[in-house]
Structure P
Amino acid sequence: MKFILGTKEYMTQVFDESGRAFPATVISAGPLVVTQVKSKESDGYEAVQVGYGVQKESRLSKAERGHTKTLGNFRNLGEFRLDAKEMKVGDKIDLSNFKVGEMISVRSESKGKGFQGGVKRHHFKGGSRTHGQKHSEREVGTIAGGGRGGGGKVAKGKRMPGRMGGDQVTVRNLSILQVDQATNTLVVKGSVAGKRGTLVRIIAK
């Protein structure tokens, strides 16, 4: 399994040889430094922990500075579950393993949209604009009871207004359009959840 961490930069469009335009996302990916290799004997599971980005030393806790030691002051630490017996602390990971046309999965946090109503959050139709309605066109209506034996209770999982966005979203089967190892830049076909600067996890199997 191939993996890397990065940050979302911006969206653009890429043209192929026939002139077709494709929406694309530009991602700054890597380089990573292996900060810890976990095994079943010592940790109960196999994984590799990597550091990405640069952070001021003053913003790191004493535990974080002691954990990375001389490896660097990393802005983000990520962990990937895999058999990493061939890796060792201090190894570097870059885009050299990724190729154009390869299919990847990208996981990132979506944009936070704050508290939203049912029409925007769950695509409710809303009430009729006639028959005396004045301020209730976008209200969710009754939330309990009904003619199906609800008994005046709100069912678990009822779709209602609430906080929207800020969720971990995985977009699968995205193809790589361009790889630039000189600038650590990856161009991916399609869109990726999140705003500029959002941390993304990229995995290719």
Structure Q
Amino acid sequence: MDAIIFDIDGTLLESAEVDDHLYRRAVEGVLGPVRFRDSLAHYEYVTDSGILSQVLVDNALPAVPDLTDRVRDHFVGLVRGHIDDNGPFSEIPGARRMLEELVVAQHCAVAIATGGWGASARLKLESAEFPVDGIPLASSDDAWDRVEIMRIALAQLGSDFDSITYYGDGPWDREACRRLGWQFVPVGRALGGLESYQGIRFGR
């Protein structure tokens, strides 16, 4: 049995740029104008909750109760509004069919581990008609650290796998796999990875 775990933004969906833009709007919508670091790679925790915690430190702002909930709820509303105005998010070519095939494959156990929040992750996937029900999903609601999110996703699948493979589009995904000892498959041009899942076969 093989465990196959996926990121979402830039890995299953063409959503990374929009997601980043809406996230910044949500943070500033709650906190007011703040300074963000020049690149996501400059954050220690490249997750929605992790980045928010570091934005607070960088801007000398207090971590008041329910702040994360307020930012998350605002962000989910912005994502929903984007879908209403612009239609569903686009899949990475072949991603939905590939996931549908993996879900029913006898030799695979499939999960999703995203640095985004769970509600926005499901909203984006559902907009593109991905098979969300029944697929374990670990998110920034579960932990700040991407490595821990990935561990939680794997734990939902069980244990004793012949292999564990993670598909991701960021250098933070690659580093997390190095730390965990998982196989890593890069997705997208930034990492010189897959740009389409069409024609990929996971069968034995």
Structure R
Amino acid sequence: MSEQDLFIKYINRAVSLSPEELTEFLAAFQLKKIKKKQFVIQPEFTAKYRTFVLQGSFRSYVIDQDGVDHTIQFAVEDWWISDINSYLYQKPATMFVVALEDSTVLQIDFEAEKRLKQANHRFETFFRTAAERTAAFHQRRIVSSLTRTAEERYDDFLESYPSVAQRLPQYALASYLGMTREFLSKIRNNKVKKKVK
């Protein structure tokens, strides 16, 4: 399967496009290689692109007044990432988005997306469906962070994204789950001890 085939498969799950529509849709995206540790978005600069991950992984995060970073989102293959508030409203970003691995992505800029939505209702449906999935995901995450214990949040993440968890740096996963690296290590060590018993 080629890199573009992964995206076509993703598109087909959301909308049914004719070959001509698919060609027009794909032409709006740019294929890019992003190096590990390279930033695609930084605070105070407007997010120009919405990014679809074909290969690799990304993390979005903010830094609070005490210098502590808080992971907002991860993105691996078949996921989107951006500072969505900055992108949609074309205002300065408030978060960082950085590659955790060497990555290959498809990016669409704000104006190109706008043109697609205006040109064809199926294109608009595609972006609306993606936005709805993202909104539902973020709601589940907020509810989990408010109602589940740290260990339960870790277990939920492992159950939902077992292969992703193996690829993430421990500091990033701890930050995402709202705990220190030390506390995450303690949870992991306790689980290993339980398995040994």
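Rule-based calculations on the coordinates, nothing more; no lab input. For clarity, every value in this text was computed on a predicted model and none was experimentally measured.
From which structure (P, Q, R) was Cα Rg over 2.2 N^0.38 Å, for residues 69-116 alone calculated, if the value obtained is 1.69? Don't skip to the end; give the middle numbers.
On the way: P: 1.69; Q: 1.56; R: 1.25.
It traces back to P.
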Out of P, Q, R, choose the structure whose coordinates give helix-only ellipticity at 222 nm (-39500 (n - 2.57) for each DSSP H run of 4 or more, over all residues; to 500) equal to -1500 when calculated. P
For Cα extents along the principal axes in Å computed as 69, 52, 34, the structure of P, Q, R it came from: P
